[in-house]
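Following are the structures in question.
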Structure 1
Amino acid sequence: MKEPETNPFPGALTQSGSAIKRPVIERLRSQDGMQLGYRFWEGKPGAPVAVYLHGIEGHGQWFEKTAAALNERGITVYAADRRGSGMNPRERGHLSRDRVFLSDIEGLLRRVSAQHPGCAIVLLASCWSAKAGAILARRDYKPVDPAFKTALAGLVLICPALYTKVDISLLTKLRIAWQLLQASDRLLTYWPLPLSPAMYTNEPDYLQFLEKDPLRLKEVTASFLIATLFLSLRAKRAGKFISLPVLIVQSGADQIVDIERVGEWYAGMASENKTMRIFPDAFHSIDFDRTWFKEYTHLLSEWLLARSPITV
């Protein structure tokens, strides 16, 4: 399927100066019948498969240049748009329960596993979605669908918003709590997200891209925020149950993530094969960082290929 036109992406060229490979757009029916779009870059047979989940405001297009760089190394990449985000306009900004998001990811992983039998599948979860990534990576994870069996070969968390410096106001939290106690239909009320493009990057081209991006999510429902709370609580407890190989990639000048507390969470992880790499001076979205992009994608590629070495 041809990719829908959204907003011209600044990262249209690879490091070598050639045009980046465009993804194929496909859709997957969720457990409740919703059609969810994802971007797909086919790699070499037998190569690892990276399944990318975006942050709270973003969508798969933000990862396109990074995905193309991984794909140049033979890695197959899936970049799914979360329900109510990106190319999925139905119930925009809404998430009824945390289990619904986890179920959507299970469905995508099931398709990936069926399409790439025998390949190492690695979950890449950025920012907000790192909460779900940590939960799914638990060795004792209890799936929403009891029939879900897909095994992950590794977990990559990119600037994981497990602990954050920014949050909705206390007054907003109290209002939402009251609505929850009243079982109010006002849980569908929308609340603005406390984020801005300047928190993601200081690159002028990308700032302009984010300001004009019609698919950038700027507000979510109270129900979405409640689901986020439950995801956060579960993710913070997940570390001591994660034994998979784990890579945490973190920007040093992140205005969104509480780096120190994420470092403490990382130190308490059960995995004996874990790495945390900090890129100094990089803003939250390293995918938009011109200084560190090449080293960042090299790190991701090498780590992913190490899950299932192939000749590239």
Structure 2
Amino acid sequence: MIPDIHREPWYGKVMLFGEYSLLLGSKALVIPLKIYSGSWTNEKPVLESEKQLSYELLGYVSYLQQQQQLNQMLDIQSLNHDISAGWWFRSSIPLGYGAGSSGAVTAAIYETYAFETATHLSEIKSQLGLMESYFHGNSSGIDPLCCLLRRPVLIESEGKISLPEKVIPPSKFQVFLYDSLSTGKTGPLVAFFKAQMHTWSFYKKTSRQWLPAVDQAIESFLGAGNKSFAEALLQLSAFELSALKPMITDALLPLWEQGLQNGVYTMKLCGSGGGGFSLIFTEEANRLPEFFNPARLIRLF
């Protein structure tokens, strides 16, 4: 079964809000990142980065083949046949950046080789999470679901999934990604967070401050107004700086603190952190070059 190379590519993704807090019951909002994408190709890899992607795909397929549940769900035989014939997943999505590199390849394999697509979004999310666990040790499935559907995904209370028609920042706010020029490892950071969750003081603080701020920020992006957005954003940024500092690279710490002090911009995690992209929210985009290298800024909204 040769992949249909004429279909729309699988895009990267950005989790605007809900990283980590999703594990504690908050909402989460993920959007496609269409400046990066991946697609099947049978062109011979030339660059070292392409050869690495081709090689890593072999390891992923080997993992899928060893999982009984995934064998029943995916046509591994056809996947192996196509790879042997020279097909691989070419992707421009940067690795270790929280931009959906693993989510896109997971979505591509699912869409191309699943025997039958599940009926409900929650079931698809669970299947994708099982597949993507190869990369992170554990996956909620929300990232590859966004890559699969190629549209924003909202996780609401009790895990309910919806697909918002519009996701826009409150008026006057602009949103940027900032490239840290370093990669991050999701697994160790998730393990750190889960260890913190067992501390009562941490759990109490998240429940009273962090989770309500996450939910408020998401509601603002879904058109509920911007009355409390700036306040919620500041709470998110300050909490992450104090409680999730291992997720922020040393080079970003001064910029993070400066934003909280000067009010020109506010930073928050993008995905698991530890490198890759960070998010910047501002109502004074013209002033960002005073603090950030413009070549490392990518505008989202």
Structure 3
Amino acid sequence: MLQILKTVEENGLVKLEQTDQIVEGAWINLIKPSVEEMEKVANTLKVPIDFIRDALDEEERARIETEDGFTLIMIDIPILSVEEHSGLYSTIPMAIIIGDSNIITVCLRENNIINDFSSSKVKAFYTYKKTRFLFQILHKNATYYLQYLRRIDKKSSKIEKELHRSMKNKELIQLLDLEKSLVYFSTSLRSNESILEKIMRLKPIKMYPEDEDLLEDVIIENRQAIEMANIYSGILSGTMDAFASIISNNLNIVMKFLASITIVLSVPTMMASFFGMNVLVPMENNPHAFLIIFIISFVFSGILGWIMFKKNLF
């Protein structure tokens, strides 16, 4: 999908319009582009086509690269995972390419970060202010990391409550999915941090004082997200270990209870076996033999059960 968007000011109002032609100051947004769309953008703006292709590789690492007057900033963004048991959330690369007159974003999937800008949900957003637009994207990215981390924390708390009254593995598998999400987030956030620090240190693009202030805010938000991810990961790991032990202990308690019941029931079974043999046995001619044997079995089972109860075996 290829979108060409441009900020237009009319009667003092600023709005975002979609156009068909790539013009100066426009934002070119590519979401899982076709070969024809990539070639159109590359040929029109003379941008290296590898800059566009790299963002379509899910394993592409975060980095900064400059070539032919274009600066590529590759970052990792958070998304909802679509694969079963791969984690509640995952991360994918997104390329932000800055040229002399245009900014290009390339991503493999639709995401909330780009959608917020394309639907004009972000205030003070101008497509021709490329540096500020870049830092606004980075700030929005860090904000979504924090938002998803809070959701993970709430989800883990809900699963913990379910674990208190459950002995199944379903909840532990859900916690494992959340832990995977935190691992993805921690790795991607650290990669993004190195990119942000490199931008602050090397200044590969022209920056104004207000842009530097915004970049500092982005770095602070990103570091906060890293700390939250590490804290939640540690808590979740400890919780999984604790509840795995609890489930194992609950199973041992059930097995101990069943073993105790089996021992108590073995007394009447054993007595019935003795009196059921085809040999001479006491009270074989007594008309009340069954009742007497039943009472004796019941008494012995009761005494054995009381002893085991006293020893906390039930």
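Each value in this text was obtained by applying a stated rule to the coordinates, not by laboratory testing. The structure displayed is predicted, hence computed values, not measured ones. Cβ atoms are built from the backbone, for glycine too; each structure is taken alone.
Structure summary
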read-out	value
Identity of the structure behind 2.7 (criterion: distance in nm of label points 7 Å out along Cα→Cβ at positions 22 and 238, calculated), options 1, 2, 3	2
Label whose coordinates, when Cα Rg over 2.2 N^0.38 Å is calculated, return 1.72 (choices 1, 2, 3)	3
Structure responsible for -9500, with helix-only ellipticity at 222 nm (-39500 (n - 2.57) for each DSSP H run of 4 or more, over all residues; to 500) calculated and labels 1, 2, 3 on offer	1
